[in-house]
Structure P
Amino acid sequence: MKILGVDPGSRVTGFGLIEAQKLNLTYLSSGCIRTKGELTERITTIFIEIDQLVKKYQPDIVVIERAFMRPDRPNPDAAIKLGHARGAIISAAGVNGIKMVEYSPNQIKKAVVGKGHATKDQVSYMVQESLKLNKAPQEDAADALAGAMCHAYHSL
């Protein structure tokens with residue numbers, strides 16, 4: 001099963017693609033979609049790039065990180081922008097007929113690291129080790145790969 005994980009962001013959206021056969025995970029691709037300009041331009045870029053990734057790799061499923069707002073630092077404007085980015089990703093998967101699933105950040109961290117409040121460095125390290133990568137992926141790409149790995153673990 002090919003799994004495309006996506007870590008949404010209005011300025012940087014990470015993506016990571018793996019192939020999962022039982023507990024054997026194989027790295028296929030990852031990177032970051034970096035956007036510029038007004039919000040509408042950034043959201044359009046995210047939609048186009050995810051649409052192209054889906055067409056190129058034809059994943060069986062797209063995994064997206066569920067939106068959350070930190071109670072200690074609520075930022076409604078950031079949450080709205082994140083919602084727009086998520087909408088672009090969901091739309092790109094949907095128009096291509098790809099099933100989607102969501103996991104919370106804590107579910108992803110728990111599946112990959114073993115604890116729901118793991119640090120970004122711990123997630124990155126476990127992604128690198130689990131997928132046998134020569135170096136750690138970019139932070140947002142590592143989060144996306146972690147999402148894909150989380151689904152692989154939950155779907156077995």
Structure Q
Amino acid sequence: MNLRPASELAPLIGRAFVRERGRILGVLPQAEVRHTGGSSLPTALTLGDLDIHVRVPGDAFGRAVEALTELYEVFRPDHWTDAFATFKDGRATDPPVGVALTAVGSEHDDRFVRAWEKLAAEPRLVDEYNALKRRHARDPGACEVEKSAFFTRLVGG
């Protein structure tokens with residue numbers, strides 16, 4: 001993994017977020033679209049990808065899945081629930097784009113929102129996050145497992 005501080009990529013990531021936010025709101029005008037993930041925090045280490053969290057009311061979730069399927073490729077459908085779905089941009093974009101869709105108030109929604117708010121508010125947590133990414137720089141699978149446990153601890157679950 002080629003990890004870099006998010007601050008080094010801020011202009012590129014910022015432009016990409018504006019572009020993708022516009023695409024998403026074009027098909028889901030009622031959605032809340034958030035920049036999330038490592039590239040959303042200047043001192044966090046990132047691979048240089050753009051993670052987006054799209055939040056919709058529960059009764060709009062099915063339609064939102066359909067709309068995002070028109071814009072992006074389905075990603076990890078085996079992890080989907082009735083309130084959580086993931087997508088990736090299959091185009092050769094720079095940066096690569098991943099999208100997580102949640103129903104507002106659902107378990108995954110709460111986890112995303114609370115964890116990233118805590119990270120943004122507490123620099124020592126970003127240091128912990130960066131350390132775990134460095135530990136697993138050569139093993140993305142192990143990194144994902146440890147990141148999941150880290151986020152579970154952050155939200156107290």
Comparing P, Q, where is relative contact order in percent (Cα under 8 Å, 6 or more apart) highest?
P
Comparing structures P, Q by mean count of other Cβ atoms within 10 Å over residues 32-39, which one has the largest value?
Q
Test item: Cα extents along the principal axes in Å calculated as 39, 34, 28, pick one of P, Q
Q
From the coordinates of one of P, Q, FRET efficiency 1/(1 + (r/R0)^6) of positions 8 and 112 (r between Cβ atoms, R0 = 25 Å, to 0.05) came out at 0.90; that one is structure P
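Taking mean count of other Cβ atoms within 10 Å over residues 120-127 from the coordinates of each of P, Q, which one would give 18.5? Don't skip to the answer; put the middle values down first.
Numbers: P: 18.5; Q: 12.9.
Matching structure: P.
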Ranked by FRET efficiency 1/(1 + (r/R0)^6) of positions 40 and 96 (r between Cβ atoms, R0 = 25 Å, to 0.05), the structure on top of P, Q with the greatest value is Q
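Any read-out appearing in this document is the output of simple, stated calculations on the displayed coordinates, not a laboratory observation. Because the structure is a prediction, the values reported are computed rather than measured. Cβ atoms are built from the backbone, for glycine too; each structure is taken alone.
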